[in-house]
Structure P
Amino acid sequence: MKAKTYSKLLIILLIISNGFTAFLLVKKGKPHNPPFVSEKIGLTGDQLKKAKNIELSLFEQLRPLDSQIEKLHAELYLCIAAIDTLKEDNLKSRLSSLISKKNELHLTHFKKIYALCNPSQKQQFVTEIKKHFSRPKHPPRK
């Protein structure tokens, strides 16, 4: 009789803890995104609105490119066992072209943001870009 009571209490406790965990996961929402460059350099008002539109436009252009790049990467790595070097070279050139296009989009994006800035913001913008591109991409090995 006691074992049944304890097992019922344990089941109720587990259900409550699962519900609480689910609540915390839903409450947490989206992960925190770091601020955009336009926010870091102190753009305000109309400048900030224009910068946000420029950034949204960039993201819309990058989504399909990133998808294509991922697919080509997968295809390329599936060619490891294949002897067909012509297909491999073709995939590499297509991949290189897409990555180049992506870099060009980023450069155009940064030029548009730079054009919105006043002189002091331009200096801050260059500093932020230097900081961003000088940081290591992967943490050092221990």
Structure Q
Amino acid sequence: MPPNAPVSPAMSARVIHGSLMLGVVLFWLVAGFLGGDMAQPVSQLPDRRVLYIALFLVSAVLFGAAVYTAGGFTPARSGTSQDDWWRANLGRAVIIWALIEAPALLGTVAYLLTRDFRALIAPFTGLLFFANYRPSKLAER
């Protein structure tokens, strides 16, 4: 490949997906490093039902929107390359990954603010969705 050749859309998808996922993991690690020794046992945590309900609703809506959006990919036509498919679908994939990243980061922020490890359910779920919607899996749809 010549040095001035454009980056293929398939490679761009892998880089974008990896960057977003690494951002969530790094943010999660920083939250664990900053608040790990300050986390409290469940018995000492105050009741924060509003926080849990709000985080659950926001996460459910955004994860649901990602799942709904993932169903709208244009199928690969015979005779087209993977780069052609990614040219047509990269924008939709980035939207899906952004919908997954938002609740993952919100859950991590909630953990940083409250030191309540139960808020880390959203980032963990987001990482599972990231694994499910990785570029190689999306291109198979």
Which of P, Q yields -28000 [helix-only ellipticity at 222 nm (-39500 (n - 2.57) for each DSSP H run of 4 or more, over all residues; to 500), calculated]
P
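Identify which of structures P, Q gives the largest calculated value of Rg/Rh (Cα atoms, Kirkwood Rh).
Structure P gives the largest value of Rg/Rh (Cα atoms, Kirkwood Rh) among P, Q.
Say we calculate relative contact order in percent (Cα under 8 Å, 6 or more apart) for every structure; which of P, Q gives the highest result?
Q
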Ranking P, Q by distance in nm of label points 7 Å out along Cα→Cβ at positions 21 and 109, the structure that comes out highest:
P
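Read-outs throughout are calculated quantities, based only on the coordinates presented, and are distinct from any laboratory measurement. The structure displayed is predicted, hence computed values, not measured ones. Cβ atoms are built from the backbone, for glycine too; each structure is taken alone.
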